[in-house]
Structure 1
Amino acid sequence: MIAKLEGVSKEYRLGDQRIVALEKTDLIMNLGELLLIIGPSGSGKTTLLSLLGCVIYPTTGKLWVNDILVNDLNQKELAYLRLSTIGFVFQNFNLLAPLNAEQNVMLPLQLKSMNKKEAQLKVDEALQLVGMNDRRKNLPKELSGGQQQRISIARALVSDPKLILCDEPTAALDKDSMHIVMNELRSLADKGKAVAVVTHDPRLREFAHRIIEVNNGIVTETNDSSKLSLS
């Protein structure tokens, strides 16, 4: 187990109005699985991902990530937990345009003040893992969408996080690139990482070990084995 939600909800106040983004939820996420979080826009799935990513605190309930009770952490401790335990992959890649692929992957290690020799070895390993060694000197604008997303996965991997969180990672990709990226993410889960993928795209179901659906802030789990053909 890498994360556990126990009666967790998230609410926001807008004047006198109470907006419930996520109803009370019990959920366990395990190492070695790709968890697909599927649902329409505005359903609450990104809120759930933000909770798992220690970006926001729960309104009610208890949240544990890597055996640490997130509710009790201050902002500095929360930031350290994110940096040491969690890798993020975003829809729009979020690569820095002036930096080449290798330099983009290096960034998390620079934030951790890792020595240059050790950092370079880890960058080499991460690029090798996603098959992008030959593109390490390319700027983001010189890469296809699928290649940029693979670089962003390498950046998420370089600090060896236990938990990888992906927010619509294939939304900007064509079909072929989508399959490459999802096969990469599935492979990481099969090798022991915990991978959560938020999407509204039902085509990604085939890559999941487990699927949960979020609708109007309510989380339900599906056990339809026909959707788990790679398990």
Structure 2
Amino acid sequence: MEILSNIPVELDERQVLARLRVPEGSEDEKRARALIARVLEAANPKAIYDLCYVGEKGGRTVEIGGVVFESRVLRVNLDKVHRAFPYIATCGSELHDVPGVAGDPLLEYWLEELKAMALWAATRHLRAHIDGKYEPGKMSAMAPGSLEDWPITQQKPLFSLLGDVEAKIGVRLTDSFLMLPMKSVSGVYFPTETSFESCRLCPRKVCPGRQAPYDPDLWEERYAERGGDEEA
């Protein structure tokens, strides 16, 4: 298990201002630049991950690091995989109470966007770290809650793989299986020859986070259980 901290956050102010839709030369630009400076001073995104070996597989279950997960899609994706990398990454609790933000809706909105950028820095750093240390080749990822087939309740066994995550990187799992800080992500990286995107199995029509079009035939073509499948 490894903890990654002191992850650099590099923000191009002009690009950030454009993303925040802040008019150039306005009073809001001064406020936004001041907030960016405070965020860069406070930001400390973190990540935790482990190299785990993939064990027994059932029809709808797969063992990772001795912990059993229930998901037909995850099981099929790990069918020929011998190792996987469960992970959690976060923008860092240090950005929760940036001074001068609370009570100002515009600053609060900007801060949430900046937290997302800090989280992106954490996930990019994590992926580069795994690539450099283990050379897994092409990888994809799955996250609990991204599909009905792998519900958000599976956060609990994922967190159990990584120990006391709150003490290690400041991420707490609530009773409803949400993560705090909110700008945190969890999942499993795994080597793959074919890129996988959960979005291709999700029929939700309105989703701002969609990264790939829904493929109504993919489940039947790849993930539907067949008569010869081992029972879970």
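Just so you know, all these numbers are worked out from the coordinates, no wet-lab data involved. Bear in mind that the values here come from a model prediction, so they are computed numbers and not experimental data. Cβ atoms are built from the backbone, for glycine too; each structure is taken alone.
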Origin of the value 8.6, where mean count of other Cβ atoms within 10 Å over residues 11-18 was derived from one of 1, 2: 1
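Which structure, out of 1, 2, was distance in nm of label points 7 Å out along Cα→Cβ at positions 59 and 187 calculated from, if the result is 2.8? Mind showing how you got there, number by number?
Working: 1: 4.2; 2: 2.8.
Derived from the structure labelled 2.
Please state which of the structures 1, 2 yields 23 when relative contact order in percent (Cα under 8 Å, 6 or more apart) is computed from it.
Values: 1: 30; 2: 23.
Label of the originating structure: 2.
Out of 1, 2, which has the highest value for mean count of other Cβ atoms within 10 Å over residues 51-58?
Working: 1: 20.6; 2: 15.2.
The structure with the largest value is 1.
Once volume of the Cα convex hull per residue in Å³ is calculated for all of 1, 2, which comes out largest? Each step should come with its number before you reach the end.
Working: 1: 131; 2: 141.
Largest calculated value belongs to 2.
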